Structure P
């Protein structure tokens, strides 16, 4: 066990690989931050003090690292298994002496429709919050700043830390929805500016795919927050309940916005198909009009080009008459088709 600058601790992984697992610790007592960066094996010593709770964060821990946490906090093996395995659905599971939370941090780069997700697992005990990050998408510095900015809520205990974590995650969800919403606005402009239909369909498909992945991370958070705030669960106190209800409202809004964007994309595709069909019909009308005009000229020139005598054949009057008839038929058809909107 070695200490690193900035209050971080490196857990020595006892697996065959010599890698190290970064960790971060914080200690609160009587609603105030007392210490951070202390060794993980000291957690049980600190928790022996009254009115004390801790936060421990592990980045990409191994099974051996989690064994240290189990020894310190007595976590359920099924919850440990869920924390170590990828692609968990967002949920809140209850065990006899703790709860297990699975959630996702998300990010979308502005100007790009590329969704990035980072899986986060958390163990909630009466005196400790343990977060397990599968990658570094969830940055600790903004999370810690959020806790420090709301230190007046620290009297509520571990649920204060849980509130900060969920608030940070849900705000990230809302920010991702806003970026995708801006992209949908750009697609609306693309729909009517005469751009190729293929480009619109490609970008719509990419956006719809991103929304589908985002929906899997965002929509279940409504159930997570609903379960967390239930009175029979016994995690939330009356002091912090309004703040969690605000987080729940943001989660509900993000989920509703995703569903609205999905409906909008479906409408955009339907509108694009309708416009394409209308353009095709207009093209067919024009081609039909041109074909009718050519048919009239062909019929007239064919009649006057026959090899049998007829009134006016081989005479100037016949030539002038056939020419006038040709011009009048073409002019009449053009006027007719324009009135019908085919030209």
Structure Q
């Protein structure tokens, strides 16, 4: 009996001779992303006199860190062909509320961090298992977000939970002038970037997203890759929640408004293909900085919350349309 053999195409990332072109394209995209940051910053400086103040730049970095940690963590999910999570806000919020609640109950900080990260990872793994079983990732995460929000709202009675008499001295602190959440953002982005570019697990994630059928024939498990990707996303959301809980000392079920659209926008601005197989955590991190700069510029120019969300939504739509047109013309893969 002869087995069917899949013919490799020029777009197949498993084709050896395509590696050099892919590397050159990735370098060009990173340069383009950095150039976009510079251009956006220059526009912000020209339109907003207060943009270049030290306090404002620190605020931009803090906002970029929160969005960036989540966007970087979600990049493996997108690269694997599982689109994006629609439970971003709820997952980060649940981690924030849980952490603040545990601290308020007198649980040691290290133990509280471990419990929150472990619990969030379990929730993420369960979603990954469901998606790996064949359910649509968008519907799965949308449903998971509704369940998470409902449970947290019911548990807190819709009120505010506080650390009470157990303040967190390191929350919102700085190291050599750099906010701690920004340092965590840098470390987290570097770690996930190395994972995706220099490990077997990372390469498997990209191959699954680029061509699932070929990857599975090669022995790569879609279920394993999906579950790991969901767990990585959950670790990022938990990290963002813990850092915000430590900084503010309180949390509610309404925490992180707009985080979902901001994180998705950061990934798309970074050039990660929504259908998978193309992108990088580093470019998602750069995309988060761009989104933070644009958002900050709108705040300084008195845009309403609705206006800011509308602009971010417009950015996402524009990027998706442009990338789709480029793919149709063969310019982008």
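Coordinate-derived values only; no laboratory data. Predicted, not measured: the structure shown is a model, and the values here were computed from it. Cβ atoms are built from the backbone, for glycine too; each structure is taken alone.
Comparing structures P, Q by FRET efficiency 1/(1 + (r/R0)^6) of positions 261 and 293 (r between Cβ atoms, R0 = 35 Å, to 0.05), which one has the largest value? Don't skip to the end; give the middle numbers.
Working: P: 0.15; Q: 1.00.
Evaluating FRET efficiency 1/(1 + (r/R0)^6) of positions 261 and 293 (r between Cβ atoms, R0 = 35 Å, to 0.05) on every structure, the highest lands on Q.
Name the one structure among P, Q that relative contact order in percent (Cα under 8 Å, 6 or more apart) of 33 was derived from.
Working: P: 12; Q: 33.
The read-out was computed on structure Q.
Thinking of P, Q, which structure, once helix-only ellipticity at 222 nm (-39500 (n - 2.57) for each DSSP H run of 4 or more, over all residues; to 500) is computed, gives back -19000? Please report the intermediate quantities before stating the final value.
On the way: P: -19000; Q: -24000.
So the calculation was done on P.
Work out which structure the value 0.50 belongs to, where FRET efficiency 1/(1 + (r/R0)^6) of positions 133 and 181 (r between Cβ atoms, R0 = 35 Å, to 0.05) was derived from one of P, Q. The partial results should precede the final answer.
On the way: P: 0.80; Q: 0.50.
For FRET efficiency 1/(1 + (r/R0)^6) of positions 133 and 181 (r between Cβ atoms, R0 = 35 Å, to 0.05), the value 0.50 is produced by structure Q.
Suppose distance in nm of label points 7 Å out along Cα→Cβ at positions 93 and 189 works out to 2.7; of P, Q, which structure was it derived from? Spell out each step's value before the answer.
On the way: P: 4.7; Q: 2.7.
Of the structures listed, the value fits Q.
When mean projected area of the Cα convex hull in nm² is compared over structures P, Q, which one is greatest?
For this comparison of mean projected area of the Cα convex hull in nm², the top structure is P.
FRET efficiency 1/(1 + (r/R0)^6) of positions 101 and 197 (r between Cβ atoms, R0 = 41 Å, to 0.05) computed as 0.40: which structure among P, Q? Write out the running numbers ahead of the final one.
Working: P: 0.40; Q: 0.65.
Computing FRET efficiency 1/(1 + (r/R0)^6) of positions 101 and 197 (r between Cβ atoms, R0 = 41 Å, to 0.05) on every structure in P, Q gives 0.40 only for P.
4.1 is what came out when distance in nm of label points 7 Å out along Cα→Cβ at positions 157 and 205 was calculated for one structure; which of P, Q is it?
Numbers: P: 5.3; Q: 4.1.
That value comes from structure Q.
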